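Just so it is clear, none of the values below were taken in a lab; they were calculated from the coordinates. Since this is a predicted model, take the numbers as computed values, not measurements. Cβ atoms are built from the backbone, for glycine too; each structure is taken alone.
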Structure P
Amino acid sequence: MTAAKLISPPTIHIGLLGYAFMGKSHSNGIRQINYMLADPPARAELTALCGRDETALQAAARQFGARQTYTDWRDMLASGEIQLLDNGGPNDIHAAPCIAAAQAGIHLLCEKPLARSAAEALPMLEAARSAGVKHMTAYNYRFVPAVRQIRLLIESGALGRLYHFRAIYLQDWLLPHAGTPRLWRMDAERAGSGALGDLAAHAIDLARYLVGEIGAVAAQTRTFIPERPLPDGSATAPVTVDDAVVSTLEFENGALGTVEATRFALGRKNGLRFEINGERGSVAFDLERLNEFQYLSLADDAAHQGFRTVLATEPIHPWLADWWPPGHIIGWEHTFTHEIAHLLRCIVADEPVAPIGADFADGYRCAAICDAIQESATSGKRVHVHYED
């Protein structure tokens, strides 16, 4: 009896920049691809890990299983070892490494927001396009099976003409009782914006992904605590970003939307919710119940009884065939596995990242919308969104 020869998928060597929250999330997604997907597009190998603190870097490398470490991203890119840069660093180190990687022919995955402004994001997009590398902005909520199923419903025409999109993204970790010091996320020079780029950007990306392009906005922002102690307690420093943002959205297809985001909503830990209303149906989603969504359809005889819950855990639902039997739920961390696997498939098969994933064009356009929201909040006027891509 002759043993069957196993056909192995190609290996994609990944260099991960950043080892904190997003570094841990991405490294877990990378590792899950290799042993959970029945037919992975590629074998994902965390070849290199880069960070500035040598002690923390070595500890993270042992935890994540990285083979090589670097304290300078330039050295990592110059090593010739990686084919994909996974940039999970703070917002102020998104642009330079991604542009350099693109120029070196290295594919790109960059955490959101893509950049601190549209002006900073546009050269990143242009560099990726010029080099012909695959590029993805890590808006991972596109890779929640229920969210993908909602898009499929909308594309099928089940909701008909869309009238409304409303979203809230609520957290509470900056409230006074939490004692959070002034971190980089509260510094406009490093972060670009506060709740706007950190939270509202997710809702804005979902608005574009599910409803359509945004043409104009009107917004208000607020900074509730203008000064905080530095992490070492040596002094205080000003908070130069927004703590909360509220904005209306005008879609080019005529729909209206609202987005609210704050890090001051007591009791809310990661509360992203959205609802879409159309002429023939409505859908609603809550990230803290990410395995389900609410659906109401005029075509359903029971529609007059209100929304019904759809449990999106069947093998026919996007990405679920690789996980557990129906009803056995998945979690937030699985979105990164879906996201990275999609990018690997695009690399291997030379397929476009969008519209399933958010490419750098999506990242740039979201940055342009965030810029318009900031401009509106400053001027007190309605602002048309301007794109240069």
Structure Q
Amino acid sequence: MSDKEVGFVSMAGAKATGTAPTIGVGVLGYAFMGKAHSNAFKKLPYMMYPPVAIPRLVAIAGRNQDAVQEAARRYGYEKYYTRWQDLVNDPDVQLFDNSGPNDAHAEPCIAAAQAGKHILCEKPLARTAAESKTMLDAVRKAGVKHMVAFNYRFVPAVRQIRELVDSGALGQIYHFRAVYLQEWIADPDFPMVWRLDKNVAGSGSLGDLGAHIIDLARYLVGEPARLAAMTKTFIKDRKTGEGQRAQVTVDDAFVATVEFANGALGTLEATRFAPGRKNYNCFEINAEHGSIRFNLERFNELEVFWKDSQPRETQGFTNVLVSESYHPWWKNWWPQGHIIGWEHTFVHEIDHLLRAIVNGEDVAPHGATFEDGYRAAVICDAVLESAQSGRAVDIKY
């Protein structure tokens, strides 16, 4: 951390408790996730108030010089690089944020760990479990803080569910069923992109969407012990930017049945071929004392059913607006009913990591560590193995 410290003064003139160190941030990637993370770094100091640290936007890196230069100007980074090695070697960078494509996760993160940088890496952690394990080994050896950007752990409604699970209010969990549905490549004329190339992405809907619901299954229910799965590629080749045809080498969709170590049963499904579904990450837990359901497209809501809370004649699911000051993170935002959105998960997530760095706290259990990223990758590999073999597969870490 920088030895610069910033004191904060409230509107009433009283100084906030303590001082906040600055932490130099270097981001690899300036597109979708680079934009989301940059927004969170800028928003965090005045919303997660008083801040545990002030992110200093030191540098951003990307291969296209014009694009990364414009990103640095747009988001307010002090400088830019066209080589990730220069970003990792910058002495002012203390937190390395890897928002690049999947094939650019392992080597830069390992180098950053060896350079003593704390690391935030986008999901999936890597293209395979073996590649993820090399990253896990590197951060363990370096002793740096590390987190995988499974940002849906930082949705207030999802954290509220975790708190209900931890409290025992749901009792024994019987079922977890989750789907993650999008539509963006259902058009056969949609062009070939890196997410459809196994060499770059590792897998298709499985790593892109399935990794999220696999992580949520582990976070909310526990470790999967065994699964059986099928995958499907509906459109075998796509048009490239040069007008040629290129083979699609990843799954377009997958389905899996899962047995958890605690005896619960689950189903997992992800596809990018669901017309009408924009970002439909939806899961339901059925348990001893009731059921609970979440849909990301209705970000601020939960559907809850408690078996013994109502007369039989009026029993049914209740829609709960998760926006009260006592709900997770809401004290940092607005009065009840003034909803927040997807981009705020990154503010919560990065604040969590900064607290771990500054206060020496554990990233786990609420933040996803590289251990969690590795375990999700093991499960993804098991899905592909089961689909190829036609047999159920035991999960082994």
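Comparing FRET efficiency 1/(1 + (r/R0)^6) of positions 175 and 215 (r between Cβ atoms, R0 = 41 Å, to 0.05) across structures P, Q, which is largest?
Values: P: 0.75; Q: 1.00.
Of structures P, Q, the maximum of FRET efficiency 1/(1 + (r/R0)^6) of positions 175 and 215 (r between Cβ atoms, R0 = 41 Å, to 0.05) occurs in Q.
State the single structure among P, Q that was used to calculate FRET efficiency 1/(1 + (r/R0)^6) of positions 39 and 159 (r between Cβ atoms, R0 = 30 Å, to 0.05), giving 0.40.
On the way: P: 0.40; Q: 0.90.
This value belongs to structure P.
From which structure (P, Q) was distance in nm of label points 7 Å out along Cα→Cβ at positions 55 and 295 calculated, if the value obtained is 3.1?
Numbers: P: 5.3; Q: 3.1.
Only one of P, Q returns 3.1 for distance in nm of label points 7 Å out along Cα→Cβ at positions 55 and 295, namely Q.
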### Task
Assign the value 3.4, calculated as distance in nm of label points 7 Å out along Cα→Cβ at positions 111 and 351, to the correct structure from P, Q.
Q
## Note on the structure
Taking distance in nm of label points 7 Å out along Cα→Cβ at positions 143 and 247 for each of P, Q, the highest value is that of structure Q
### Task
Supply the structure label, taken from P, Q, corresponding to mean count of other Cβ atoms within 10 Å over residues 63-70 with the calculated value 14.0.
Q
